[in-house]
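The structures considered in this document are given below.
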Structure 1
Amino acid sequence: MKPRTSSLGETRREFLKQLGAATTMAAVYGSPSVHSKESRKDAAITIPWYRRTYRWAQTNITEIDPTRYDIAWWRQHWKRTQIQGVIINAGGIFAYYPSKFPLHHRPAALGDRDLYGELARAAHEDGLAVLARMDSNRAHEAFYQAHPDWFAVDAGGKPYRAGELYVSCINGPYYEEYLPGVLREIIERSHPEGITDNSWSGLDRGSICYCQHCARRFRERTGKQLPKGRDWDDPAYREWIQWSYARRLEIWDLNNLTTKAAGGADCLWLGMNSGSISSQSKSFRDYKEICARAEIIMLDHQSRSDSEGFQHNALTGKLIHGLLGWDKLIPESMPMYQMGRPTFRLSSKPEPEARMWMLAGFAGGIQPWWHHVSAYHEDRRMYRTAEPILRWHKANEQYLVNRRPVASVGVVWSQRNTDFYGRDNADELVDQPWRGFTQALIRARIPYLPVQVDHIEREGSNLAVLILPNLGAMSDEQVAAVRRFVERGGALIATGETSLYNEWGDPRPDFALADFLGVTDGKLRRGERRASGTQHTYLRLTPELRGRVYGPKTGNESPITAERHPVLAGFDETDILPFGGTLESLTVSEKAKVLLTFIPSFPMFPPETAWMREPRTNIPGLILNESNDRRVAYLPADIDRRFAIDNLPDHGDILANLVRWAAGGNLPLEVTGPGLIDCELYQQPGRVILHLVNLTSAGTWRAPVHELIPVGPLTVRVRPPQGIQPKALKTLVSQENRAATFENGWVRFELKPILDHEVVVLES
């Protein structure tokens, strides 16, 4: 292994290049918007709206709202909440203006009123950017009756429905002819900054459209007939998956050509996107390719799940920024109503729940966007939620945008792995291992970056450690990128079936990374190492130490021949760990070290039978393949997945220990003190910014959180990027200012207890 150092100015594989190279970033903050034709010319020589609109609002207009929309009140609410842009219902399911298209359905309550136009004019008068909202994929029965061939149908020719509405086909004239006309009409009438679309991608992966347009286009593209159904081994089905992705990108490009032709180069069409890679995959939305086209991402990611927590919002922001760039913006729809399980559109979300979701988003680089369904509410509590947090965002916006993350650990993800390895079981095979490892890093307060698998080469030069959580499907090129990373001195942690399949999910003869992982396989396929449920299984730690630990003795305890590896630190009083999964035999390289072995299942009930039938095996659970210049860890035991399911601290500690060992001291942050805290570290020219989000309250109870519980005090050590030597410290929530002590490359300071979050700024 190459020498590792923690001092500034020295580096392992240029690790401190990432911590040190202060990127020149344009930080311009000011008035968001100019909307007249004259002022648009001025805007062209400044910064476009999509780079300077940091706070958004939306009132999702219902069918009856034209009779009760109090525009004056909502304008005042815009001002109170410090927003810079507003999203206004224009067309799609309902046209809220006098459309020239007779089948563009208008609510009966609208009459001859142009409610969308009134709101757009009011917003522009108030200096706000305007996005016209569409929900383009669904239409009423009259539209279907007039053009049945424009709508998606199943194998029997029956139209797909969404409630009372009909689902249009993305390959027919509805998308090619009708929608471009509607987009042009909206832009010509009101000159919005752009258009955002809620349901733009059409049918999801669970439904195949067999209309004449789909059949013709698929045959022209592939030479094949549409697949008869879901069959991952069918070449036609695989090509249908790829073709469906490509068609969504064509729609993205077509709509942007339309809006730019009608409204100018900065008039963007923006399809809504999910914060979940699995959801994006099911909707055929290729996040990498979309971000390559996008100037801004409008994020429809409205609430947490019990399994993911608030931290998922920060993770989502980091993941998308990794594709989009950190100089661009990601506004996120944040409902003020009770969104989740259950959903109540007209009742207020508990203020702590909404607040924590937004704060976690800020920590990951997401911009706030308050969202109401309906223009009038009897539950007036929801009107109070957004103002304090958006005012805080306004006061501190310079620290919340145009920044770069500081991290030495990358967790690799792949949308194609979700599709072709996860297939119909992506949550278990892909999402759970990813979620378990990232949650272990958050628990250990280790900053990390999501790394898209095709960006390993780009991001790897700035990282010390790459983690591949059950990255089963990998192309030869992706495998080669991982190899180059390790050969240049990077450390690697892989789990489960990583590299055992090609990019189509077809099994390889063996792990493509077998020599690095220190194992050979050749027989197990797709998830055979994990059980569908929880098994009464354990993992044995080596060497065994219980002979010297307090407890009863039989005289048959194993002799203590060596000390344990640092990866097993903190487990000196136990020789076993709970597991819960299953394992099969692997052939382990002679040079590799096996730290954990499998103990097969034995009866749990009745208690009289709960004794180990096979206390020792040679089946490996954790393998280290290390040398003077290489640190590689392989976990056949899916501890990452088990941690996501069971939340056992032993599993989280093992994962964190692996990362600390692999990093070799090259971690930029240490935080000690109580609580579950998500720590996100960033840099701007001349400063370091640390976000600490208190997840303790939310980690205790299922959603929604009812109250916030402070944690702390905390002791923090930060190793700033090279070239930054902080002299001053300020906190943006508690509003303290003090001198910073910079010693031996580290800044050390104390923080008072944190209620919901704190942001620390270290200034040179």
Structure 2
Amino acid sequence: MQNNDFNASGNGSVNGNGNGNGNGKSKQAPPSSNSSNMPSLGMGESRGTGVMSSAQMNADSFSAMQKVLVELRVSRTQGIVGASENVGASIDSFRLDTAYEPVPVAPSSNVVASIMAANEETYIIRGEVEERRIAELEAQPSVVKVYKDTPIAPFNQSVLEKTTYDLVKPMDGKGNCPVGTCDCSPTTAKGTIADVAKYFGVDQIWAAGFKGQGIVVGVVDGGITAEGRPVDPFEGIRRIPNVIGGPAQDWGTKARSWGEHGNMCATDILGMAPEAKLYDCRIAGGDSISNALAVFQWAINQHRIDGTPHILSNSWGIYQKSWDEFYATNADHPFTRKVVEAINEGIIMLFAAGNCGGTCPADRCGGDIGSGKSIWGANGHPLVMTVGAVNKDEQFVGYSSQGPATLDPNKPDFCSVTHFRGYFGSDNGTSAACPIAAGVAALFTQAKPGITQEEMKDLFKQTAKNIGEPGFDQNTGAGILQPKVAFDKLNPQLPRWSEWESLGGNAFSAPGAVSLGEKRLNIFAIGGDSAVYEKTWDGTTWTEWESLSGFSLSAPAAISPTPNRIDTFTIGKQRQIQRLSCSDTSWGACEWENLGGFCKQGVAVSGWGTRQDVFTVGADNAVYQMTWDGSTWSNWTSLGGLALSAPSSVSWGENRIDLFVRSGDHAIYHKYWNGQVWSDWVSLGGLWLYAPSVTSWGKNRLDVFAVGTDNAVYRKYSDGVTWSSWENIGGTAISAPAATSQGSNKLDVFIVGGNNAVYKKSLS
């Protein structure tokens, strides 16, 4: 959290109802676990002298007014509308907030038996009443309990803009630091968010293909200004990508009321899980826990619709017990019950520990600092993941709140990293540590769909790095989060990229490659004499390079139509396609044949069964296709396009061809055939030096490789629904890549390096 504030607020912008969907349009919420319906009160409608709109909530009609949450017992036959209107009818100072949609909650422990026996359910409504009459309101037959609408502290924007200002007093941290030397300088960044990813080994998890794709994280915070959304004029200019919705109709448009704290949290999540999507679960505005309650209900409803959000990240809470002693110390508070309900629904839940650690606490903490007096309410519930803070140099952050929490003696659970350059010059507080951990959680949720809260928390704690006394301690919990260690324990068999390996040779073209099945690879390249050379791997060893004679003007392409047979294609002296069809053990007995055509660029081949489709680039820079049906070749057919390099093609099944080229803008373009018609050309973007290469290990799976302007190799893959972002897999290439697959989750990529040797990198 920026400048070491651990904050939250309520949100009138939730529209009081929690019934928005990801695109901002109204959506019918499904029934809750304890309610058959959630009727509206008719937002803003007057229903008598005891009913008021939210705009009237601050009216000074009565002295010593207290904003409250009222837990009602409601007959399933009567419904919440009637019950809400009747409550407080005899108390003229009670004002019902009609803009707040009643929130169903599981009954508190002391009334659950009677509620069930009476065929009733319980709801939370919001209102205002004279403080002296709270007991009178609570005594009504339909009222279970009246709760203070707990204040939750937002950021002060003026503080945020003072980039050199520390909310905790800077110090060397040596005095009363409980773990080594503490870091008490939140505005002094210790590296970047990229450094955090490297420290955690998250970059290695990305390389295994896990970047949060398909995972949605709800950022319960002060709001996000999202790319593609119209923002208020007073908002800052920075925009956050990957935001897809939220409970409020105006999601993605506001962040400034909490000093862009929500933007910081969103950025930190994406720093660990760059392909995750985000919900803007804004709770700023009103600054009370009632708005968090409404947002959590929306999240539960949305999760029942489509399984999202998968994760909720919460970098907010209360600083002192005096803000609301009941919420701080009692697990029966309705919001805490709602948190438990969300976890039981399958939502992964993380809360920041807070910024009231004993060494250098935030000013807002008052006297509630240090061990046993700094983790309050839901932030320390036994079921949630409570996240403390260290920096990447493994120094304990001196303001990180210390256990025991009031609801669990074994808190915090573990520590994540803060004090790094991210959205701000220094993303800090446990507010930054929590979304970092939430981003890591997104990777694990992708890697193991259906992973539970308990499973993930146990895994993170078991693999944490202890920097204090052996075992659990109330400063760092189990220790520092170690994502790569945890990932390897979760999925020891997941595919991983090897290092680049030299296969020698003296290649003067891009390589070609083909697999004849598991543990069978053949690669091809053009030597200095323009002849084609071949090298074979049998699963154990590589052969030496062998000349296949011929004369080639292009990189080779190859296909294996039957076991032990390989068809190799190049462009010959007259710029015509030539083919060598032979067993891979008897190259010397086979002759090159001329297939005709006039080729300006290289050649590609794909097929299934006896069918083969050959592609090349003609004199007009269009892509051309010729097909072998098992007995004869077709004529050349133009597929259009503007190709600056050789094409690449693959067939992942019968009647499917995917074709890729580098076009005039140096981006890669994709076109596919579905057995009847060709699609249009679609750009995959990028700026590339050479032709692309594509391979597939199964239905709907495509892996595309290309060389960037930095000469590194990049990978982009599709599951048939969405494309990943481009992933840098390294290397220094002076040629187009070649790629093939030996089976599921197995990829082999070949390039020519700066010394003209062929290099190989494998995912397995």
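Only the coordinates and a few stated rules stand behind these numbers; no lab work does. Since the model is a prediction, treat every value here as computed from it, not as a measurement. Cβ atoms are built from the backbone, for glycine too; each structure is taken alone.
Below are the figures for this structure:
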item: Label whose coordinates, when Rg and Dmax of the Cα atoms in Å is calculated, return 27.5, 92 (choices 1, 2); result: 1
item: Mean count of other Cβ atoms within 10 Å over residues 130-137 from the coordinates reads 25.6; which among 1, 2; result: 1
item: Which of 1, 2 leads on mean count of other Cβ atoms within 10 Å over residues 258-265, largest value; result: 2
item: Structure (1, 2) behind the derived value -8000 of helix-only ellipticity at 222 nm (-39500 (n - 2.57) for each DSSP H run of 4 or more, over all residues; to 500); result: 1
